[in-house]
Structure I
Amino acid sequence: MSGDLEAAIKEANAALPNRKLNALIERTNLSADMKALLTDIAAITTKVAGKLISIGRKILTVVFDLLKLFPAITLGVIAALVITSIIAAIPLVGGVLAGALSSILLLLGIGKGALSDLSSPALNERIDNFVNSLSALKEV
């Protein structure tokens with residue numbers, strides 16, 4: 001087995017343990033169905049070159065790391081949802097306005113948060129490192 005492949009397998013398996021991922025998932029305010037889906041994703045494994053790889057755990061590890069590193073996008077989404085809820089509470093026209101403006105507010109919240117987070121080169125570096133660490137797996 002080549003050194004690149006071994007390094008990629010080692011990197012793919014260098015993920016948070018199931019116990020820690022489950023604790024992170026349980027601390028979120030997601031619905032029970034969404035938590036179950038994330039737990040199922042964490043359990044996804046594949047076999048490459050005769051070795052078992054915990055790819056689901058690695059993906060969720062990267063996702064939780066990115067959430068910690070780039071909270072402005074998350075804040076933008078939350079702000080958009082709160083504003084939409086306030087608009088929806090307006091009597092008579094709130095429902096219509098909220099329906100019409102929710103997508104726009106969500107896009108603005110994500111956009112503003114993304115601009116704030118993406119001004120840091122750490123996001124691209126983090127994603128590129130993850131993709132590069134697994135690139136040897138696709139050659140098998």
Structure II
Amino acid sequence: MVNWLIFYLVVLNLIIMKSALLFVYGTLLNHNNEFAVYLKEHSHFFANGKVKGKLYDIGEYPGAILDDGDEYIHGVILQIDDPAVVFLEIDDYEGYGDEQPEPNEFIRISADIETASGIVHCYTYVYNLLVDGLEKIEGGRYIK
């Protein structure tokens with residue numbers, strides 16, 4: 001089991017080393033959230049960013065739905081220090097992965113994030129369930 005896990009971590013690290021940037025927009029920006037604290041300890045600020053889409057109030061957290069409209073979701077891009085390890089932790093927090101209930105509530109995708117310096121290719125977590133009946137967060141900012 002340990003050898004398989006080491007192999008998985010090595011392969012995962014090789015896959016994601018090209019883009020160890022993560023765009024966060026919700027509870028992972030909340031300094032009172034233990035996973036936000038973990039992320040802060042294992043990443044560095046890269047840039048402020050925004051992506052086209054809508055942000056919805058899921059209850060205790062927001063969910064992003066990306067689209068080609070004229071609304072934006074605002075957040076922060078973080079440079080992840082050890083992507084293979086950190087993404088395993090954050091995937092678990094976001095309910096993403098084979099070990100999680102299907103369909104996953106959130107999925108991790110690659111997205112083009114707009115910054116003051118141009119477009120940056122990052123990972124981000126988007127909501128993977130229906131948004132019917134959910135309240136849209138106007139202005140696309142969860143943490144004010």
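Data table
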{"read-out": "For 25, 18, 14 (semi-axes √(5λ) of the Cα gyration tensor in Å, calculated) the corresponding structure among I, II", "value": "II"}
{"read-out": "Winner on distance in nm of label points 7 Å out along Cα→Cβ at positions 64 and 96 once structures I, II are ranked, highest first", "value": "I"}
{"read-out": "Comparison of I, II - label where distance in nm of label points 7 Å out along Cα→Cβ at positions 24 and 104 is highest", "value": "I"}
{"read-out": "Label whose coordinates, when helix-only ellipticity at 222 nm (-39500 (n - 2.57) for each DSSP H run of 4 or more, over all residues; to 500) is calculated, return -23500 (choices I, II)", "value": "I"}
{"read-out": "Parent structure of the calculated result 105, given that volume of the Cα convex hull per residue in Å³, for residues 32-87 alone is the read-out and I, II the choices", "value": "II"}
{"read-out": "Source structure (of I, II) for distance in nm of label points 7 Å out along Cα→Cβ at positions 48 and 128, computed value 3.2", "value": "II"}
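Coordinate-derived values only; no laboratory data. Just so it is clear, the structure is predicted and the values come from calculations on it, not from any experiment. Cβ atoms are built from the backbone, for glycine too; each structure is taken alone.
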